[in-house]
Each structure stands twice: as C-alpha cells, then as structure tokens.
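Below you'll find a set of structures to go through.
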Structure P
Amino acid sequence: MEAERRRSPRMRTLLAGVVAFNNRCSTFDCTIRNASDTGALLKFPRTVLLPPTFELEIPARNKTVKARIVWRSEDAMGVAFDNDAPAAQTELLERLKASEAAKARLQERVRLLTES
C-alpha cells in the first residue's frame with residue numbers, strides 16, 4: 001500500500017459544494033466526500049472540465065477557499081487548498097478596486113458635465 005502523502009488527516013464528510021471559476025460565471029455543484037484543513041475529495045454527478053485552480057464554496061461551513069487540482073478521475077478529483085490567499089478576501093479586494101475605478105469614472109463625468 002502506498003504511503004499517505006497528505007499533510008493533515010482527512011475526515012469523511014457528505015457536504016454540498018459549489019465549484020466556481022471564470023469570475024463566478026461558471027459553477028458546478030459537487031459533493032465533498034472527505035476533507036481536511038489542506039484539501040478535499042470532490043465527487044461530481046458527471047464529468048466536468050475545470051481549470052487547474054478555482055474557488056470551492058462550502059455553504060454548510062459558510063466558507064470559500066481557493067483550490068488546486070491534485071488528481072482527477074472521470075467523476076471525482078482530489079484538491080489542495082491554497083490557504084495563503086483566502087478566496088473571499090481576494091474577491092473583496094477585486095470588488096473594492098472595481099468600485100474605486102467606477103467612482104473615479106463617475107467623478108470625471110460629473111466634472112465634465114459641471115464645466116459645460
């Protein structure tokens with residue numbers, strides 16, 4: 001039997017999950033069959049094509065993490081979590097930057113309209 005390569009032990013779970021990518025324009029439902037602090041086993045009802053990294057939402061735990069595919073089969077995959085950059089924090093920073101850019105555009109438009 002091959003030696004265990006995981007950094008932390010996995011616990012059996014039966015949690016609903018949502019894989020999101022492409023700026024959340026693409027999502028797939030999955031079942032999280034086991035999980036640890038560093039990764040999880042995801043099962044899908046059918047074969048899915050995913051990018052190497054994506055966000056994994058775990059609604060029951062009110063948690064979103066960045067995940068990286070370690071291995072895959074037809075209807076399952078093992079993923080490692082990227083705990084260095086929590087997905088929610090990254091998403092908030094992106095939204096803040098977009099809001100600041102929109103504000104600057106609106107301020108410029110107001111300036112142009114009031115000068116006329």
Structure Q
Amino acid sequence: MELEQITIKTTAHFLATARYMAVLNLVLLIASLIKEHCIVFNLLLAVALLYLHIRLDFDQRIFANSQNFNEFDRTLVTLGLLKQTKARSVTERAKGSIHLWYKAFFATMAQLGLWLI
C-alpha cells in the first residue's frame with residue numbers, strides 16, 4: 001500500500017511539470033501569430049496541445065487528491081463519462097498519464113521544430 005501512495009504522489013508531482021510546457025506552448029503560439037509563421041500548423045498543434053494540457057491537469061489533480069481510484073471509477077461510470085471497465089492498478093494509471101505527458105512533450109518539440117522551417 002505504501003508503494004501505491006508513493007507512486008500516486010510522484011506521478012502527481014511529475015504531471016505538475018506540464019504547466020511549464022503549457023507556458024512555452026502559449027508563448028510559441030503567440031509568437032507565431034505575431035510573426036505570421038506557419039500559422040495553420042501552429043493553430044492545429046495548439047488545439048491538440050490544449051486538449052493534452054487539459055487532460056494532464058485533470059490527471060494531476062486526480063493523482064494529487066484521490067486515495068481511492070475504485071470509487072472515482074464508479075463515479076465516472078455513474079455519470080456516463082466512462083464505460084464499465086475492469087479495475088486498473090495505480091501503476092497502470094500512472095503509466096497512462098505519463099504517456100499523455102510524453103505526447104504533450106513531443107507535440108511541444110514539433111511546435112519548436114516549426115521555428116526551424
């Protein structure tokens with residue numbers, strides 16, 4: 001049980017770093033709009049990154065404030081936000097959230113790469 005608590009706390013702290021990527025994404029988007037540099041691609045990336053950052057912030061808050069993920073899953077099923085699924089371990093949840101973080105990271109690198117064009 002203690003290992004689960006450490007995993008939850010560590011994942012919450014790791015996901016909190018996505019805020020810094022979000023600031024960089026916003027700065028790059030504003031700069032591209034001002035300079036009229038690859039506007040279409042930057043807008044598409046901005047929409048995708050907005051979705052990823054919303055999900056990352058949500059996951060970070062869940063990891064920071066939840067102690068019982070089974071109750072959380074039942075609530076999501078009751079509200080119709082999640083289909084009935086099998087129980088997932090804390091490690092599986094953490095891996096899924098970290099995978100989202102990496103998607104945001106690589107999309108940020110793509111946004112930075114647009115400035116090299």
Structure R
Amino acid sequence: MDVRQVGFHNSKMVRTVRVEKRIHEVVNRLNKAKVERKPDLKAEKEAVYAAKKTQRKQQLKETKCQEEMQRLEKKREVEIRSYEDLMVSEKMTSNKQIAATSKSFQEVEQDF
C-alpha cells in the first residue's frame with residue numbers, strides 16, 4: 001500500500017460519491033499552489049538540537065556569571081564590614097604623639 005492509501009476489509013461498505021462535473025478552474029488553481037516538499041528531517045532535528053544546546057550553554061554561562069558577581073559582592077561586603085582596614089599601624093596615633101603636637105589643656109586655658 002502507498003502512503004495515504006486507505007484499505008477496507010469489506011468493499012461493500014465503501015461509499016463512493018460521483019461528482020457530476022469537474023470544476024477545472026478550482027483544480028488548476030489548486031495544482032498551481034501545490035508545493036511538494038521533501039524536508040531533510042535529520043538536518044532539521046540536528047539544527048533543533050544544536051539550537052537547544054547553545055541556549056543551554058548561554059543559560060549556564062549567565063548563571064555562572066551571576067554567581068560570580070554575587071560571590072564578589074558578598075566578598076566586598078565582608079571586607080567593608082571588617083575592621084582590618086581600620087586597625088593599620090601606620091594610621092594609628094598614640095596620645096603621646098597627639099600631646100606633643102598640640103597644646104595642652106592648661107596652655108589653652110591660660111590663653112583664654
């Protein structure tokens with residue numbers, strides 16, 4: 001049997017309809033518009049799989065980028081909240097150093 005061919009077990013039950021006159025205008029228009037395609041299904045399937053694969057790679061790349069940005073943001077926040085930058089010995093001054101550079105309380109009071 002050919003493609004799209006219908007087979008019946010009992011030919012007496014088959015109903016046939018006779019068309020009295022064929023309308024050639026309609027048939028000719030249909031024949032002109034008829035396009036027979038023989039698609040390469042394997043190539044189409046591979047193209048769909050390749051598109052899905054690239055989409056998955058793109059999503060994976062985006063998620064990795066977002067995770068990296070979140071990790072860096074979290075690291076930066078931890079550095080901001082830590083006291084390591086504040087407790088540097090070069091930035092520290094002792095009371096003796098301050099007293100040596102400025103006037104004492106008694107000197108300020110006498111100037112007043």
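Computed from the coordinates by the stated procedures, all read-outs in this text should not be read as laboratory data. If you're wondering where the values come from, they're calculated on a predicted model, not measured in any experiment. Cβ atoms are built from the backbone, for glycine too; each structure is taken alone.
Things worth noting here:
- Computing P(r) over Cα pairs in 5 Å bins from 0, in percent, for residues 44-99 alone across structures P, Q, R gives 4, 17, 22, 27, 17, 8, 4, 0 for structure Q.
- For -9000 (helix-only ellipticity at 222 nm (-39500 (n - 2.57) for each DSSP H run of 4 or more, over all residues; to 500), calculated) the corresponding structure among P, Q, R: P
- When mean count of other Cβ atoms within 10 Å over residues 36-43 is computed for each of P, Q, R, the one that comes out at 18.1 is P.
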